[in-house]
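Below you'll find a set of structures to go through.
Just so it is clear, none of the values below were taken in a lab; they were calculated from the coordinates. If you're wondering where the values come from, they're calculated on a predicted model, not measured in any experiment. Cβ atoms are built from the backbone, for glycine too; each structure is taken alone.
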Structure I
């Protein structure tokens, strides 16, 4: 058996990285049993004597600087999510190990390999005449033959393709890949999402025979047609129940202190309630946005509070996971742990009984200065969606600005 790495920090990559001016490039794969491996790019960098990883998905670079050792093992912890790599170095050119992701009940473990010196995500064997930049109406097909709607936004430069796929509840974040002849390949990995898309591009208007591979075993057929006017149905909407006007909740923050929506800090202010979970990639994108927004606008009379629905009822586990979110994005508004799991069928009744069922994570609730709920937005189109993200920010700002004027 190969010896597990010991001197990771400062030593693990020294021979290889120094020859590459402190940066080395790797092509990483999560291995599936069907061979439809999930590919992503890595940069490994020496910074101030520390080894830092960057996971790259097109325009996205996720910094990973948390490494811990135990005996002869090395863990590389993702900055958010209950997600980590355990690796060993086969030689200067190859890494092997596993990616581990904790779930609500089970633990996902996928084999991981990485090869040094490879910058490309997928080999570009054939040139293409196809142009798929723009908006597409997408259908994913379930095992029972029914379909679910989605919408794709792609950008293309030569063979290179980036973009995202949006659904009624969120988006698949930053996708990156190629068109190889008439074959489309896209992938992403962020510590939670581990996705690979394949399809045949018939022409500039039709994508067919697609497959969506998720994590270790998930697979779903898909197809798309170009449609500049494509939109998504509002399947994830939730509302105040008849006769209700205000929310009434009280949960503990990360210090164990009870926080209520009726506390003095929220009175006579515009309040944004974030329905979220630390397991949720789209919640990660919304938290990044809300954290920045709050720092810039809190002095205007705006408050934000996050309500976390976690995988477990275990307080310590939930606290540790939500704390990673808080630390990663320097969240200065309270993040409260509801104590009710995301998989609890009665999660809404137990926490926010004034609402119809929560269908989307994240969801955002806008409350006016009188404490009344005036708007609920389900889902979040993150920065990987391009103009959709810009439109969402404009709508968000307009909503809060209008409430502040009341």
Structure II
């Protein structure tokens, strides 16, 4: 008897969609075998550290489920999945700082009962499954155990121990090993055709090879990064009004990639309008609005990750550590900031970024989070401890 699903792997040829998992060969081969034998599970629990490729695997599985060509990764359905605009693939995160809301789970259950919009099947991807508390988990149990035909679930968590046993027992577990930075960088380079420096930046911002490749394919997300770097570079010279303008530019840049997704939501809703009752339409509209909010929050977290990586580079310069910079393309910015601050000040500034991430998790508005973060970092870098 296999301890976990991945222990049952047999050698097989992988569909193109699964090639992104080359750094997780056991997971890749297991999913390829399950797909080839027509026995993709109704529920998987992906277990691993951030950056181990769980999100990449969930996306690849989604492509296998919705693609009419065997997961070719290049058709319209697969591209929609890659862009996170496919109406039959839903991504969920906890809407509360304390976990998933019961109302959020009930909306998922209602949506699962509806027929797919474009594909033969549907996939629901739940991040941070450890935050499915008793009430929300109990609401989901029956649907996971006996889902509607063609409906699949992927739950992701750092460890199985973090997830309620009643949920774990209804899922096939797939463990993800920790991927070394060098292996992750090479995976991004192969997937995106980028150089090592760009891959390192994208990994620092996104945390996984698949999402890093998506970042490098998005001029809008790279522009948002440039806005963050520019804002930090100019903090020492900016007055308060300038800082507020910089915050607005960052938030506006984060919102740009959402436009395409909003259009896809509207198109999906239009396709369903002929056969959905008004209450169902209203539920979908509410869910779409929550999804847009979640995506904006994710973009803001990406912007904060840019700030964190740049400040860590500044600290490396200050301390004279023999380590390559992540943001090599902004080395001049790093040098200017390092010359104008102390290590203690940079550490305080990093604390401000962490505080901003907590504020965002507690549903503070993106504009206020960014304004507060930039003003706090400006103060931290400008005031040595002896003057406090």
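Structure above, values below:
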quantity: Comparison of I, II - label where FRET efficiency 1/(1 + (r/R0)^6) of positions 47 and 319 (r between Cβ atoms, R0 = 35 Å, to 0.05) is highest; calculated: I
quantity: Given -5000 for helix-only ellipticity at 222 nm (-39500 (n - 2.57) for each DSSP H run of 4 or more, over all residues; to 500), calculated: source structure among I, II; calculated: I
quantity: Source structure (of I, II) for semi-axes √(5λ) of the Cα gyration tensor in Å, for residues 127-350 alone, computed value 38, 24, 17; calculated: II
quantity: Top of I, II by distance in nm of label points 7 Å out along Cα→Cβ at positions 143 and 335, largest first; calculated: II
quantity: Structure responsible for 0.45, with FRET efficiency 1/(1 + (r/R0)^6) of positions 111 and 135 (r between Cβ atoms, R0 = 35 Å, to 0.05) calculated and labels I, II on offer; calculated: I
